[in-house]
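Before anything else, here is the set of structures, which you'll find just below.
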Structure 1
Amino acid sequence: MVSISAIAQTASLMGDLARASMLIALMDGRALTATELARIASIAPQTASGHLGRLVDAGLVVRESQGRHRYHRLASPAVAHMIESIMALTTDQDTPHAPLRSAVPVTGPRDKALRYARTCYDHLAGQLAVEMTDSLIKSGRIELSSEGGALTDEGDRFLRSLGVDLDAARHRASSRGTRRVFCRPCLDWSERRLHIGGALGAAICQCYLDNGWIRRAAESRAVSVTPHGQQAIRELFPHDGPY
């Protein structure tokens with residue numbers, strides 16, 4: 001049961017300018033570090049950490065660790081809907097019709113090729129990998145969240161039709177002495193959203209290489225998409241924007 005005190009606590013958290021700035025910055029779905037959010041809110045990183053701790057305790061934000069880094073994202077779509085509702089009810093008194101803006105941090109490598117498509121260990125990463133993952137999720141072929149991932153029956157059939165060796169991937173994941181997970185979420189360094197990792201991610205990457213859809217760049221983790229690959233990806237992985 002929702003209590004009046006809980007409503008008041010949530011409202012007070014949103015009422016702070018620094019915390020509101022950080023929450024709005026997270027509305028695009030990316031996960032950001034405390035340092036990045038501190039820059040957005042124009043406060044010290046230590047102060048930002050304190051604010052984020054309160055937002056995490058209140059269930060508005062979740063904290064995820066990946067390697068040496070800790071990232072923060074909105075806890076659920078319900079939190080995003082709440083922020084959107086508040087934004088819809090508020091207007092700037094000086095410029096009533098001006099859209100609400102928040103500084104957008106640049107994340108990941110500055111090199112455009114690396115930002116677009118690269119390898120992360122042995123699987124695909126970057127904008128291309130995230131958009132293809134989004135397409136697989138939207139089509140119901142994969143289920144992926146920060147807690148884990150699973151390939152659906154439809155996804156199994158679809159990826160096999162592309163030539164992805166799922167049997168070998170499952171064998172690697174189930175072999176003794178390996179810690180490899182078959183399908184796991186990997187938080188993308190530049191996009192700060194999830195792409196597919198684990199043995200499945202590696203098998204997909206190898207399939208794309210074998211199909212001639214992508215090529216590795218010399219002395220770089222960047223990969224280039226071939227003309228044949230561009231056509232195939234557009235047809236097989238539809239999404240809202242251009243690849």
Structure 2
Amino acid sequence: MSPSPPKLNLLVVEDEALIAQELGDTLQDLGYNVLATCYSYAEAQQALAQYQPDLVLLDINLRSANPTHNGLALAQQLREQPAPPPFIFLTAYNDLDTIRQATRLRPSGYLIKPANDAALFAAIQTAIERGITQPQAPLPDPSDPTGTPDYFFVKAGLQIVKLNWNDVASLEAGKNYVTLRAPALQLVHAIRGSLAYVLDQLVPAHLRGQFLRVSRSVLLHRQHITSHDEQSVYCGSTCFENGHLADRQLSEPPSV
């Protein structure tokens with residue numbers, strides 16, 4: 001069995017156990033690795049000293065006896081690091097004063113709980129870009145769950161690389177996961193869930209029509225299909241069973 005591909009490492013700071021568990025499960029479903037879940041200010045400080053996360057998700061209210069021991073203080077400590085990781089506030093606070101305090105710390109995102117999967121995925125991907133590129137990308141709009149960019153970031157060895165959705169040749173459903181393959185870049189990425197979930201929640205709306213169903217468990221990007229017959233569909237040298245693809249689908253313009 002080949003080793004699992006590396007994943008982006010996230011640190012979660014959330015004081016409510018049920019919310020933290022649900023958030024951790026969602027992040028793992030989206031293909032991320034949760035290094036640790038911190039339920040208090042002290043635990044977060046210890047984890048930040050121990051790990052080197054690619055991104056940190058911060059709640060603001062950590063219900064500490066000391067009111068200054070909150071997510072804002074942790075964000076300030078992150079900012080003081082020589083090479084701080086990007087961080088996103090994920091909080092129930094939506095009042096103007098808190099938002100102003102938070103934005104002074106230059107977060108890579110500010111999401112109001114509960115954030116749906118698409119908004120969370122888009123915010124994390126944009127935050128990773130903000131941590132890599134200059135000038136910084138704009139903050140994602142937390143009220144717009146359709147703001148998924150045309151690309152996403154994955155781990156390739158020790159590096160974080162940008163993978164365009166148009167470079168993904170296939171979406172292949174397994175028992176619990178969908179495997180995304182970009183053979184030209186030799187990249188493989190796994191997301192827990194169904195094909196419908198990945199296509200409807202994570203793939204940008206204007207690119208969904210590029211992925212054609214060739215069987216019950218496989219979607220192929222039309223630009224990567226090199227030939228097909230009644231039995232098989234080919235993406236270069238890779239062969240897939242043809243259970244659904246017809247000539248007319250390739251000749252039709254992509255739906256949007």
Distance in nm of label points 7 Å out along Cα→Cβ at positions 202 and 218, calculated, reads 1.9; among 1, 2 the input was structure 2
Out of 1, 2, which has the highest value for distance in nm of label points 7 Å out along Cα→Cβ at positions 18 and 42? 2
Which of 1, 2 yields 16 [relative contact order in percent (Cα under 8 Å, 6 or more apart), calculated]: 1
Quick check on the output: 138 is volume of the Cα convex hull per residue in Å³, derived from one of 1, 2. Which one produced it? 2
Test item: helix-only ellipticity at 222 nm (-39500 (n - 2.57) for each DSSP H run of 4 or more, over all residues; to 500) calculated as -7000, pick one of 1, 2: 2
Which structure, out of 1, 2, was FRET efficiency 1/(1 + (r/R0)^6) of positions 50 and 194 (r between Cβ atoms, R0 = 25 Å, to 0.05) derived from, given a value of 0.35? 1
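A short reminder: the numbers here are calculations on the coordinates, not readings from a lab. Predicted model, so just to flag it, every value in this text is computed and none were measured. Cβ atoms are built from the backbone, for glycine too; each structure is taken alone.
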